[in-house]
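> Multiple structures follow.
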Structure P
Amino acid sequence: MSAKTFQHCFLFFKKHFQEILLSACLTLFSVAAFQGCKSEVTTTDAVKQQFMEDITRLDSAVSEMQTLIKNRQPAEDVQAAFRHARLAYKRVEFLSAYYSPETTKALNGPNIPEVDDDLRVNQPEGFQVLEELVFPGDDSSNYADAVQHAAVIRANVNRLRKISEGNQLTDSHIFDAIRLEVFRIQTLGITGFDSPVAFHSFPEAASALESLQQHLSFYSVEKHDQVLSQRLEATFENAINSLQKAKNFNAFDRLDFIKQKANPLSSLLLDTQKALKIAVFTESRLLSPDAKTLTDSAIFNSDYFVNLDEQHSTPDRIALGKMLFFNPILSGKNGRTCATCHQPDKAFTDGETKSFAVGFDGVRIARNAPTLLNSAYQAVQFADSRVAFLEDQASDVIRNEQEMHGSLPEAVEALKKEPEYAALFAKSYKDGVNEHTLKNAIASYIRSLTSLNSKLDRYFRGQTGTLTSEERLGFNVFMGKGKCATCHFFPLFNGTVPPAYQETESEVLGTPATAAGKEIDPDVGKFLLTKRDPHLHAFKTPTVRNISKTAPYMHNGVFKTLEEVVDFYDRGGGNGLGFKLENQTLPFDKLDLTDGEKKGLVAFMKIL
């Protein structure tokens with residue numbers, strides 16, 4: 001065994017140790033719980049058996065692909081085998097992602113190096129890495145890497161098999177996994193997120209739906225409600241047929257698919273679960289476990305990203321936080337409030353390229369003031385993602401010499417001397433006024449600043465009759481050809497990754513220093529904190545909602561109009577401008593958007 005191979009095996013084992021241990025524990029539990037017991041085969045048994053058989057088929061498909069790559073078979077044969085293996089993967093994705101998320105990410109994660117919590121740089125692996133090596137298939141220099149990555153995929157499939165053998169499935173979680181897969185298809189699948197080169201998204205999404213349909217057949221829904229069963233089957237067939245008939249990635253009507261196929265399907269799946277009297281669990285997460293569709297109202301929990309349960313918002317805390325937000329008492333003696341840079345009539349921005357620093361004198365803060373609307377739906381805060389909780393964002397801003405130039409201890413003492421505030425804090429918190437409650441009150445108000453009732457939302461809910469042809473075109477460009485939705489994920493349109501909604505991504509776009517586009521902006525972004533190359537010029541993906549009110553755009557406010565922003569992306573970001581960023585995560589090839597598509601894209605974003 002070579003040193004390189006040994007190192008790879010060691011890193012593979014280290015990375016998956018937790019899942020290995022979990023699998024062993026579950027297996028022991030299974031033996032202890034069921035040894036000596038004889039019971040009838042349940043629906044969960046049937047689902048698991050099918051799942052394991054599908055993993056075996058995936059292994060066979062990957063093995064065939066691996067053999068063709070090793071033997072240097074023609075590119076078209078390798079590509080066909082790759083597509084076949086990906087179709088097989090999509091059949092297991094809904095349970096794999098649910099029960100074995102780390103192994104699933106290793107199988108099909110983005111082709112981008114990842115910096116973990118210990119600041120280790122982990123190189124990407126899996127189907128998306130191999131996809132870029134075998135398509136278009138005319139580069140023999142990729143041979144060694146393709147062989148290696150095919151072997152890694154095979155190893156991860158075997159790892160998935162070992163882990164899955166010990167998993168104990170429940171009906172509630174099976175149905176949850178099924179609906180999450182429908183959400184995954186409409187947010188990631190049809191956008192080309194995980195098939196960026198092969199453009200095999202629609203057959204793969206159809207394969208995933210066929211798998212869901214097959215696994216649901218074990219529940220014999222027709223015995224409980226024949227009408228519901230027929231509606232569910234017809235909706236599955238309608239969705240699958242529309243995907244199978246789609247031949248052109250750019251021309252596919254994603255707006256129609258979500259409204260007329262995906263939303264009815266996820267809704268019927270929840271109805272079916274309830275008809276079968278299978279409990280919908282109450283686990284806390286950003287997306288409500290009983291969300292019928294991704295476009296329903298009140299399905300996202302603005303209190304999910306809190307550090308402690310006792311920090312959850314209440315009406316009293318929100319009201320108190322609002323008072324503090326507009327009170328200069330937090331900024332010491334300079335008269336500044338939070339609203340100075342986050343003005344409600346400008347979607348809680350200030351309309352400046354970069355906000356003026358304390359004392360003004362022409363000095364500006366390093367970055368553009370972002371909107372606070374929907375901040376609750378992001379796992380990290382600030383453009384460089386330097387804090388996880390809104391409480392920490394509040395304290396960071398208050399202490400910052402350029403921003404509020406205040407002092408938390410001094411603010412606490414000043415508030416204690418104000419009878420009205422002392423009484424309100426006592427009513428809202430058992431500990432009264434202190435630094436923790438001060439920060440939480442402000443954070444509670446910011447968490448209340450949610451905005452998910454746009455024209456698009458009302459259209460999906462049937463409250464607005466139609467969108468203009470230009471708006472429809474813009475939505476479909478955003479979700480397809482423009483690749484916008486592969487970073488600004490539907491329906492939050494920020495970087496919080498669906499359907500788990502556990503992490504918020506950062507991207508390297510290559511934003512220029514000036515609109516002329518001659519050189520990259522000198523702000524190194526997240527790199528300043530981590531000192532890791534993948535984070536050089538990396539910035540958090542912000543929300544696109546309310547974007548018509550939040551100009552100018554980008555972290556440095558370099559673009560004054562949405563038309564300029566669209567043109568920057570159309571040209572391929574910084575590398576399209578010639579910056580030669582090795583770590584740019586935005587595809588640097590031109591989008592070749594037509595003038596009509598650009599206008600549609602802008603028109604669509606304005607209705608958000």
Structure Q
Amino acid sequence: MIHGIGASAGIAIGKAFVLPNWEWEVPDQKIDVADFAREFERVYEGIRTSKYEIEQIKVELQEVVGTEQTQIFDAHLAILDDPVFMNEIQGIIQRQYTAAEVAVKEAIDHFVTMFDLLDDDYMKERALDIKDVGNRLLKHLLGAPEITLPSDTQPFILVAKELSPSQLANLNPDHVLGIVTLAGSTTSHSAIMARALGIPLVVGIEQKLGEPIITGQFIIIDGSEGTVYIDPSHEEVEIYRQMQHRMDEEKEKLHRIASHQSITPDGKSVQLAANISSFKELEIALTSGATGVGLFRTEFLYMDRNRFPKEEEQYEVYASVAERLGSESLVIRTLDIGGDKQLDYFELPEEDNPFLGYRAIRISLVQKELFKTQLRAILRAGMHGNIKLLYPLITSVEEVRAANAILEEAKQELRSEGVPFASNMPIGVMIEVPAAVMIADLLAQEVDFFSIGTNDLLQFTLAVDRMNEEISHLYEPFHPALLRMLQSTVDAAKRHGIKVGVCGEMAGDLRALPIWLSLGVEELSMSAHSILPLKERLLKTRQQESLAIFRQLQYCRTSKEIIAHLESFLEKQEEKAANG
């Protein structure tokens with residue numbers, strides 16, 4: 001048995017297919033000064049073809065994994081559009097009198113080496129993106145054929161030194177049982193895509209591997225535990241086949257409760273909604289038992305294009321989602337860009353701390369016409385269903401009032417144009433910064449509902465960037481400070497008679513369920529794959545028992561103590577359910 005890193009859960013049993021390294025042989029061709037223009041044009045043509053291919057991959061993948069996961073390929077397009085990359089290639093051609101493919105290969109090696117030397121795992125992983133894009137460009141310059149996978153229909157476990165997002169995008173999930181890579185990490189783009197596609201993945205086995213795996217060898221991988229068995233024994237195969245069978249049964253069992261009402265044994269009802277960024281994601285969520293959408297991330301309508309979406313385009317998307325949901329609620333969050341979400345066609349200022357800077361509602365209040373266009377589209381779509389409007393990153397009452405003033409202008413314009421719209425649409429705010437928590441009682445008098453964004457609230461409260469490997473261990477979702485903030489927010493909402501939902505990652509965390517039941521949260525909104533496991537737990541968890549455990553949590557001084565209490569409660573619930 002080899003221990004790697006589990007990057008995408010699941011078990012795969014079958015024969016290995018070892019993918020050859022995607023490296024091209026580049027002959028050292030010299031050219032004359034008169035050939036410079038021709039070589040530059042060859043590079044430009046290769047870039048145009050590569051960009052077209054990447055755009056096609058994005059479109060095809062969106063049908064499978066939704067818009068958010070395919071943003072990975074925006075990074076690839078950005079590399080091809082980066083003048084620094086092009087200048088490096090042109091400089092090599094002019095200095096060394098080399099052919100285009102030689103210059104591209106040298107430029108790739110230069111940037112990959114530079115990123116690999118950085119003491120930052122995230123940046124090292126981006127070296128693979130550069131290599132992926134560069135190799136695609138090289139393929140076109142050399143006229144090299146694609147590396148093909150087995151042509152028969154027998155499923156296989158793919159083994160590779162490393163796997164680029166482009167290579168993963170070309171795989172047929174029906175033929176690939178699982179993936180093993182010698183390098184890689186859980187935060188790589190390939191790992192993110194494997195999870196979205198539901199393909200088990202184990203990474204980082206290079207240092208543990210003695211003899212190399214060869215094509216046709218029988219292997220087992222466990223993407224949850226991060227283990228790989230090469231030439232497993234009959235007993236090991238039987239054990240893992242049984243585990244696989246149990247997992248399949250569990251999935252079937254969960255899908256049987258998709259249509260059940262989400263209500264505890266003692267009568268507490270909680271709406272389990274979905275976080276989505278596209279209509280395709282809505283369909284996936286509905287098959288997983290979602291009742292409504294608790295967070296529609298509208299920024300993704302703005303990202304996959306070269307200009308701002310027009311009012312009519314937005315209206316059609318919002319209206320189609322609302323109609324599909326019928327009477328179920330649709331919470332639409334207004335544009336939330338800035339920080340880690342950029343638009344190629346809307347240049348934001350360089351900032352030392354972009355997450356604390358010009359973003360979200362702050363942009364909307366400055367870019368008034370842009371904001372009004374979106375508000376008009378949402379108001380019009382309100383005629384097609386149960387839509388609620390949500391403002392992001394609110395820190396003051398003044399911001400709410402300023403946003404509402406622009407909303408009133410949008411309503412007045414629609415009225416004067418004779419365009420029908422939802423005049424009494426409920427208005428809510430995201431509670432995702434400590435300032436909003438501290439004035440929750442004041443905000444509650446201005447709006448109709450709160451939506452707690454636990455991801456940002458936790459990062460701002462603890463001053464921890466969870467993507468920073470050096471301090472990611474400090475990102476503790478069950479920190480006592482966060483529990484106090486949650487209780488303070490819900491208490492303020494209750495005092496003023498408004499509803500509270502949660503749309504951060506904690507909403508789908510099984511351990512957090514007794515917290516939400518104790519606080520009396522009305523709606524939990526999460527990714528589609530979290531809905532059924534949480535619903536199953538909800539159907540077996542009593543609110544009264546949750547209140548008892550929450551009282552114990554209030555005396556805890558550390559995250560470890562809180563987690564220990566919650567996990568113990570979860571285990572007891574499972575034992576009780578198993579014993580009937």
Structure R
Amino acid sequence: MKTQSKKEATVVSAQEINVDLFSKMVQAAAIELDHNAKFINSLNVFPVPDGDTGTNMKMSMASGEKYVSQDSTQSVGQLSGSLAKGLLMGARGNSGVILSQIFRGFYKSVQNKQTLSAQDVVDAFAYSAKAAYKAVMNPTEGTILTVIRMAAQAGLDTIKSHSDLPTIFDAIYKGANKALKKTPYLLPVLKKVGVVDSGGQGLVLVLKAFNAVIHGKSVKDDRGNLTTSDMTQMINAAHHKSAQSKLNPADIKYGYCTQMTVRFGRGKEVDRKFEYKPFYDHLAKLGDSLLVVNDDEVVKVHVHTEHPGKVLAWGQHFGDLTKVKVDNMRLQQEDIIDHDKEVQTDAKEKLAKEEKPKKTAVIAVVSGHGLKVLFKSLGVTDFVSGGQTMNPSTQDILDVIKRCNAKQIIILPNNGNIYMSAKAAAKVSKKPVAVIHCKTVNQGMAVMLGYDPNASLKDNEAEMNDNLDEAKSGEVTYATRDSTIDNVNVKKGQYIGIVDGKITVTDSDMTKATVKMVKSMLDDMSEVVTIIYGKDTNKRAASQVEKAVKKLDSDLEVEVHEGDQPVYPFLISVE
């Protein structure tokens with residue numbers, strides 16, 4: 001009997017989805033997004049290194065999977081509620097928030113169902129589509145919204161003549177695929193770049209996983225592959241073992257934590273056969289905290305060194321590099337020390353809780369110690385770590401809201417892809433929360449000029465949003481692929497200047513690209529140019545930009561600040 005029950009939970013012969021089957025569907029979707037996160041990231045319209053839709057959807061679904069796995073209910077309706085809750089709490093970026101709203105709609109439709117029939121599924125996806133469109137202030141066709149709408153319609157059309165789940169899910173998946181292929185024709189910018197919508201691609205993969213499980217196909221969960229997992233755990237153990245929270249960054253002998261995975265026998269530079277001892281001994285001369293773990297196909301390396309390039313070059317003698325990670329530990333140590341100073345001690349935290357709550361707390365989402373210092377000087381009280389390369393989840397933002405010793409909260413997302421997560425956190429918060437619609441760090445600073453700690457939440461929200469257009473925002477980064485955006489030809493590796501969301505200049509030289517961008521931002525009313533340099537450049541380079549900008553107009557007032565932000569060597573504002 002046990003064998004038969006297990007088979008019924010895996011292969012659909014009856015016309016219903018029970019809790020076991022629904023759990024497998026969710027797990028399969030999480031696996032599918034995990035496998036394809038990098039591919040989805042590559043579909044980002046702008047050719048910049050922060051295309052993170054795949055990462056956001058993967059992490060959002062992983063949170064949903066966790067909530068489902070912890071729910072012991074025997075009702076699919078209630079289990080879908082756990083999925084919706086987990087997706088919302090783990091939602092990162094606009095794609096993650098919209099995905100959470102799709103399954104919140106699904107839950108609203110089936111919340112009182114013990115099991116789901118084909119008709120229940122069709123009705124639920126139809127409700128999901130409506131919920132998704134309602135969640136977005138200005139719905140745009142050619143996005144994930146189009147995909148869920150057409151997938152749901154395909155289900156509605158098919159249920160008229162078929163009532164078996166495999167046929168229904170075939171139709172829904174095919175409808176989603178058809179919609180995805182249409183996205184470049186509905187959103188011109190996608191057609192120019194030659195990609196489909198990244199969020200829509202993520203949803204198609206979710207529905208693909210659902211369809212596979214409904215058809216009785218097993219989805220291998222190799223996220224926890226023993227060999228890879230064991231290697232990774234050992235690598236991480238070696239890294240954390242050497243970390244000392246009180247260490248002076250200047251005392252770190254070998255400053256770069258370097259990790260790589262080498263596939264044996266592949267690549268153009270291969271000229272040696274792997275033997276553990278000589279491989280290990282050579283790396284031992286380049287640094288310390290060395291760990292080398294291998295099987296028959298790959299070797300994983302962790303080492304602290306001053307010469308990461310030499311480590312990587314050594315690996316290429318034996319195969320190609322499939323995974324490379326280099327971290328500046330001195331910079332990391334500075335961040336740890338800065339964080340310790342900010343947090344202080346548990347005693348101070350306890351004292352702060354006992355203090356009378358302040359009227360308003362302002363939370364800014366930023367990445368980089370320098371940016372935190374700047375925002376603090378403008379009146380920001382609390383921070384959520386995150387930004388371009390890692391969007392914080394709804395839960396991350398909500399956790400900071402809860403910790404704030406204040407009666408009301410103002411949030412500065414400082415990124416267009418974080419706004420919806422901030423709004424989702426505001427919606428479930430027990431405290432009154434206003435989310436300012438600032439899409440860049442520069443806009444976040446500009447709106448703080450309209451902040452009054454003694455004003456009401458409503459008045460602050462209105463005044464701060466009025467300041468959004470006070471400054472022009474410019475960002476300099478590098479292109480991750482060849483592309484043509486807004487009639488600007490971009491070559492992989494070039495530096496690009498993005499002004500208020502549009503690529504305006506390109507150049508192979510970072511300084512020249514930055515100066516060209518600033519020039520495009522100036523007009524007769526420009527008075528102040530603020531230059532914030534990130535962790536991928538330095539003060540000397542910022543000074544070169546400052547001098548060049550002053551040559552453009554000697555009457556300009558130019559301010560230079562260290563921001564430490566990743567991805568963008570320069571953030572520029574012109575007022």
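> For distance in nm of label points 7 Å out along Cα→Cβ at positions 267 and 371, which structure out of P, Q, R has the highest calculated value?
Q
> Please state which of the structures P, Q, R yields 2.7 when distance in nm of label points 7 Å out along Cα→Cβ at positions 275 and 475 is computed from it.
The read-out was computed on structure P.
No value in this document is a laboratory result; all are computed from the given coordinates. Not measured: the values here are computed from a predicted model. Cβ atoms are built from the backbone, for glycine too; each structure is taken alone.
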